[in-house]
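So, here come the structures, one by one.
Please treat every number below as a calculation from the coordinates, not as lab data. Because the structure is predicted, anything quoted here is derived from the model rather than measured. Cβ atoms are built from the backbone, for glycine too; each structure is taken alone.
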Structure 1
Amino acid sequence: MGEAATTGTVRSADGTTIAYERSGSGPAVILVDAAGGFREMGPMRSLAAQLAEEFAVLTYDRRGRGQSTDRLSYAPQREVEDLRALIDAAGGSAALYGFSSGAVLALLAAAGGLPVTRLAVLEPPFEQGEQSPDEPDLAADITELVAAGRRGDAVLHFQRSIGVPAEFVDGMRAGPGWPAMEALAHTLVYDLTLLTALPAEALTTLTIPTLVLDSAQSDARLRGWAQGVAEKLPAGRHRTLPGEWHGVSDEVLAPVLADHFAGRD
């Protein structure tokens, strides 16, 4: 079994404090959350517990979430700097696993030259073409709702707009995690900004061994994005796993990630 988790903080380049926890021992692996996720809410802590049997796993609160602080001016590069500080704390190099918008952040960090040993991403929402000028400006909508104090409405508007099925969205307000979701509503704009920060040509020069995953139960758009990313990566490999819509269980995902990070695949 992995060692008990320990907590700590790192200071990012702009002074933001990033809270993290480390579990297990071995080669370093950092898990990068999706929109709305942080250590207390989302899949990463339970996934870390399984990977910690073989790796030193860091989970963290992305800026503006959980116990991490924030700055008024956001740029995707600030989140890359957050990862750089975490990699330094992990020993100077690390493998990355990112989920959804966190997958785009992981790709952006690796493409930016951070010392990433191996990379795995699950369903990165990476548009291959230019956004139509007729498409609604979701980031502007979220910003406006948050500014008006309608954080809950911002969360629901985001979820519906990105295609989350109604059965997942309905009843969110009644869930135990709802206050936390409202608290980080402003960070949803960060995730939307990330999605346009990675040029497609950057993928063609990313030579780190990368496993691009999707779920067999996800829709064609999500699976198409994953396939498209894998095809652009010189050392990319695509694999479909059994799962649910935009998600794969720890029991299925953890062994696949462990094999990839250990070079057994």
Structure 2
Amino acid sequence: MFLSTGLLLGSCSVKKFKNLDYNAPQIKETPAPTLNVFSKRKPTDSLQPVLIFVYGGNWNSGKKEIYNRVGRNFANHDITVVIPDYTKSPVASYDDMTLQIAQAIKWTQENIKDYSGDANKIYLTGHSAGGHLAALAVMNKKYQTDPNDIKGIVLNDAAGLDMYTYFLENKPTKKENYISTWTLNPKTWKEASPYYHIDETTPEIKIYNGTKTYTSILEGNELFLDKLKDYQPEAHINYLDKKHSAMVIQMFFPWNDMIDEIVTFMKQ
């Protein structure tokens, strides 16, 4: 009863703006995706730091409504939260998805002041495939997001950080729509991997991994960290004793150390 009452009170203190058009590039005949925004009904400051949350789902599943509680929980910490939808494979490739996330960033920069958010304090986070898309949209210059406009990125058990190395040993197949997502071209795999876009302009990155997650995710994050340290020597992986799905499920609950740590990171 106490937990449900707490969730209800938190819900009442947050305002949700749903299904906002962010001018996402439309993929084939599918509807253009929209986004949701969460902000405190009575913010303590005139403008609040902004968190763009990109959910995962192996690039072929998921929807923004699943993560309403995540938006509300961060909003209760005086963070304005943006949760965009994006078109999934097999209709969309990783490139299509990243273009849409890049557009969600642009929309946020241009409009978030209307939702009590500070466009000069934008952070991104993503779980699993969402971590890949969030990082790539900022780090790959192709998507025209100025890294200087992004204060930081939080990778939560991110997948896909180095698809080139992964696919050299595990060729993509039609399973999980991987051919339509990634193609069979090794040059494309490298272009699609945030690892190959790390440089001096990369925003500060905070990394979380579950110790019980998939081996490929652990290995990919370790490779990513090794290169990131050339530019951010203090970077490290925060390991939690959790499986892959639990790394994001924990954020559905308002009393969560990871949420507190991300809020601290954003307000440093």
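Computing FRET efficiency 1/(1 + (r/R0)^6) of positions 46 and 222 (r between Cβ atoms, R0 = 41 Å, to 0.05) gives 1.00 for which of 1, 2? It would help to have the intermediate numbers written out before the result.
Details: 1: 1.00; 2: 0.50.
Value 1.00 for FRET efficiency 1/(1 + (r/R0)^6) of positions 46 and 222 (r between Cβ atoms, R0 = 41 Å, to 0.05) corresponds to 1 out of 1, 2.
When mean projected area of the Cα convex hull in nm², for residues 22-85 alone is calculated for each of the structures 1, 2, which structure yields the highest value?
Biggest value here belongs to 2.
I have 18, 13, 7 for semi-axes √(5λ) of the Cα gyration tensor in Å, for residues 126-165 alone, calculated from one of the structures 1, 2. Which structure is it?
2
For the read-out FRET efficiency 1/(1 + (r/R0)^6) of positions 14 and 190 (r between Cβ atoms, R0 = 41 Å, to 0.05), a value of 0.50 was computed from one structure; give its label from 1, 2.
Value 0.50 for FRET efficiency 1/(1 + (r/R0)^6) of positions 14 and 190 (r between Cβ atoms, R0 = 41 Å, to 0.05) corresponds to 2 out of 1, 2.
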